[in-house]
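S.K.: Next up, some structures in structure tokens.
Read the figures in this text as sums done on the coordinates, not as results from a lab. In this text the structure is predicted, and so the values were computed from the model without any measurement. Cβ atoms are built from the backbone, for glycine too; each structure is taken alone.
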Structure P
């Protein structure tokens, strides 16, 4: 690297002129065990939000996750997410025959907060559809998936859950809700 060729942001090219890079004095910070610092750092990554819900013993149950990932596999179709070991909802939800995964729309901000609540009825006033296999899907979502749990793998203070997709529906005209830096955002298209 030739430091004389650095631009105003500290970037320079390698000796072959193939890569633009910069050296950060002292490197990156060490990983901390402070949960607030970790959540703040991880919140820099934008993600969609999914509501994972089912009818269990005749009652709606579910929660929202920002760790939802599609395309864990295409053959067979699989999705995955992580859930905290301390979740009181997951032990009940995982017993459902099928779980509905609804990607939240840009209009679901209030529903997202409600489904995240630990103290109030998570489903009061929400419009949803229940499948024949008891998957619960929020209306007006850009994507619905009907899934069954395949596996759970311990991962620190969470579990990584892999689910097989058994049914799907999409609404490309509905914009998803994005979560980044502890706030909701809309896609700028």
Structure Q
């Protein structure tokens, strides 16, 4: 190799080192972002278990609720100022967190009853309890504004202490997190 080629390689190595330093500076080594796009009870239980566990370990945790997952944030259904399709979607979606279905073994509601029975017997928190505990542990709940707009969901229908944002802010947080999950 010529001296010129060696100098070019050294320059490239230094540029790469600078890029790595910038990436390391932008990453939050102690944060978790969960993107929850489903309202399946068991999957939401998994997400909230991870969220509370990470928060209890002192990690900064953000849960981004989008599409069907936004139904987990509902405190009530409202029909005012919705078009016919949005009203129909609202009628088909559960109103409260404990009314969301299982992803499998629904068996006309018997599967969930069985699961909730076992949870009580084993002293395992319900989804509503885990969500409340998450907020007490300062887990940040983000609601997707595009989903709200699409489904005609108003802020009044959702629980308190939410941050409203779009996909760009969610992805910005996820790109800086040390751990990101899509559920």
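S.K.: Work out which structure the value 2.2 belongs to, where distance in nm of label points 7 Å out along Cα→Cβ at positions 75 and 131 was derived from one of P, Q.
M.R.: Of the structures listed, the value fits P.
S.K.: Please compute distance in nm of label points 7 Å out along Cα→Cβ at positions 67 and 139 for structures P, Q and give me the label with the greatest value.
M.R.: Going through P, Q one by one, distance in nm of label points 7 Å out along Cα→Cβ at positions 67 and 139 is largest in P.
S.K.: Moving on. Among P, Q, considering only Kirkwood radius over Cα pairs in Å, for residues 115-162 alone, which has the greatest calculated value?
M.R.: If we compare Kirkwood radius over Cα pairs in Å, for residues 115-162 alone over P, Q, the biggest value is for P.
S.K.: Next up: Of the structures labelled P, Q, one was used to calculate helix-only ellipticity at 222 nm (-39500 (n - 2.57) for each DSSP H run of 4 or more, over all residues; to 500), giving -15000. Name it.
M.R.: Answer by label: Q.
S.K.: Next up: Taking 34 as the value of relative contact order in percent (Cα under 8 Å, 6 or more apart) derived from one of the structures shown (P, Q), identify that structure.
M.R.: Q
S.K.: Next up: Can you rank P, Q by distance in nm of label points 7 Å out along Cα→Cβ at positions 123 and 155 and just name the one with the largest value?
M.R.: Largest one: structure Q.
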